[in-house]
1. Matching task: 3.9 is the computed value of distance in nm of label points 7 Å out along Cα→Cβ at positions 87 and 111. Pick the structure from I, II.
2. If you rank structures I, II by relative contact order in percent (Cα under 8 Å, 6 or more apart), which sits at the top with the largest value?
3. Assign the value 2.7, calculated as distance in nm of label points 7 Å out along Cα→Cβ at positions 79 and 135, to the correct structure from I, II.
4. Identify the structure, out of I, II, from whose coordinates FRET efficiency 1/(1 + (r/R0)^6) of positions 55 and 143 (r between Cβ atoms, R0 = 25 Å, to 0.05) was calculated to give 0.80.
5. If you rank structures I, II by distance in nm of label points 7 Å out along Cα→Cβ at positions 47 and 63, which sits at the top with the largest value?
6. 1.08 is what came out when Rg/Rh (Cα atoms, Kirkwood Rh) was calculated for one structure; which of I, II is it?
Structure I
Amino acid sequence: MQRGLDIVRAAVRWASLVLLALLVLTPLAQIVMRGAFSLPLSGAEELTRYFLIAFTFIAAAYVSEQGGQIRMEEFQAWLPPTARWRLQLLIEASGAAIFAVLFVASVVTVSKNLDNKTATLELPFPILFAPILIGSALLCLESVVHLVRLWRHHRPDAKQTTLA
C-alpha cells in the first residue's frame with residue numbers, strides 16, 4: 001500500500017510542477033504574443049485562471065503531506081502530549097470529513113452540469129471541476145493516512161517551527 005501511495009504522491013508532485021509551469025507560461029505567452037506580434041491569445045485569461053485553480057487543488061495534497069498546512073504548532077507546543085495527540089486526531093478527522101464533503105459536493109455539481117461549458121474556451125464542466133474532484137479526494141486521503149498513523153503511534157507528532 002505504501003508503494004502505491006508513494007506513486008500517487010510522486011504523480012501529484014510532477015502534476016503540480018507542470019501546472020505551475022503552465023500557470024507562469026500562459027500569461028508570458030499572452031504578453032509576448034500581444035506585445036511582439038500584436039496578436040493576443042484568445043482565452044488566455046480563462047486558461048490561466050483554470051491552471052491557477054488546478055494548481056491550487058492538486059498541489060494542496062502535496063503541501064498537506066509535507067506538513068505545510070497551518071497547524072498552530074506554537075499553540076500545540078503548550079499542550080501536554082495526550083491533549084496534543086487528541087487535538088491532532090481531531091484536526092485530521094475534521095480535515096478528512098471536510099474534504100470528503102467537498103468531494104461529494106463536487107461530484108454532485110459535475111453530475112448536474114455534464115452538458116455545460118465555460119464561456120470563452122468552451123471547456124466542459126467535468127474538465128473544469130476535475131481538479132476540485134481530484135484535489136479533494138487526495139486531501140481526504142492524506143488526512144486519513146495521517147489520522148491512521150497518529151492513531152497507530154498513540155503519541156502526537158513532534159512539532160517544531162523553524163524560522164529562517
Structure II
Amino acid sequence: MDASPQLFLLAIFPALVIVAAVKDLISFTIPNWISLALVAAYVPAALLAGLGLPEMGISAAVCVGLLAVGIGMFAMGWIGGGDAKLLAAAGLWLGWGAVLHFVLFTALAGGALALLLLSARNTPLVVLTLRGPGWVQRLTEKGGPAPYGVAICFGALAAFPMSKLVSAAGVGL
C-alpha cells in the first residue's frame with residue numbers, strides 16, 4: 001500500500017500545532033479552526049493507520065479528559081480558551097500511550113517559556129522592543145500574558161513519535 005496518504009495525514013498534526021503556536025505567539029489567540037481541523041483530520045489518519053475503534057475511543061476519552069483539565073485551567077486564568085481546545089485536540093492525536101509524556105513536555109516547555117518571558121520583561125534591553133513589531137512589544141509587556149500554545153506545541157511535537165497513531169502507522173519519526 002502506498003504510504004503517501006498516510007504520511008500526508010500524519011503531517012497534518014505537526015503542521016497545525018506549529019501554526020497554532022505561531023498564531024498564539026503573534027496574536028495571543030489560537031483560532032478555533034485549528035483545533036477543529038485537528039479533530040476532523042484525526043479520524044481518517046487513525047483509520048488509515050489501522051487503529052481500531054477501541055483505540056480511537058480511548059483517544060477520544062483522552063481528548064475529553066484534557067478538555068476538562070483545560071477548561072479548569074482556563075477558569076483559573078492560567079491559559080486561554082484556545083489553549084484549552086488545542087490541548088484537547090492534541091490529546092486526541094496522542095492518545096493514552098503518549099499523554100503523560102505530552103503533559104510533562106508541555107509543563108516543562110511552559111516553565112521554560114515563563115522563565116524566558118520573565119527574563120525578557122525584566123531586562124533593561126526591553127526598550128529595544130519598542131522599535132520591533134507590535135507582537136514583540138506585547139510579549140515583553142510586564143505582567144502580560146504568555147502564549148501557552150507555544151508550550152503545547154513543543155509538548156505535542158515531543159510526544160508525537162510516542163503516540164499509538166505513529167507506531168500503528170509504522171512510521172519512524
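Bear in mind that the values in this text are calculations on the coordinates, not laboratory data. Please read all numbers here as calculations on a predicted model, not as lab measurements. Cβ atoms are built from the backbone, for glycine too; each structure is taken alone.
1. I
2. Values: I: 28; II: 32.
The maximum falls on structure II.
3. I
4. Matching structure: I.
5. Ranking I, II on distance in nm of label points 7 Å out along Cα→Cβ at positions 47 and 63, first place is I.
6. Matching structure: I.
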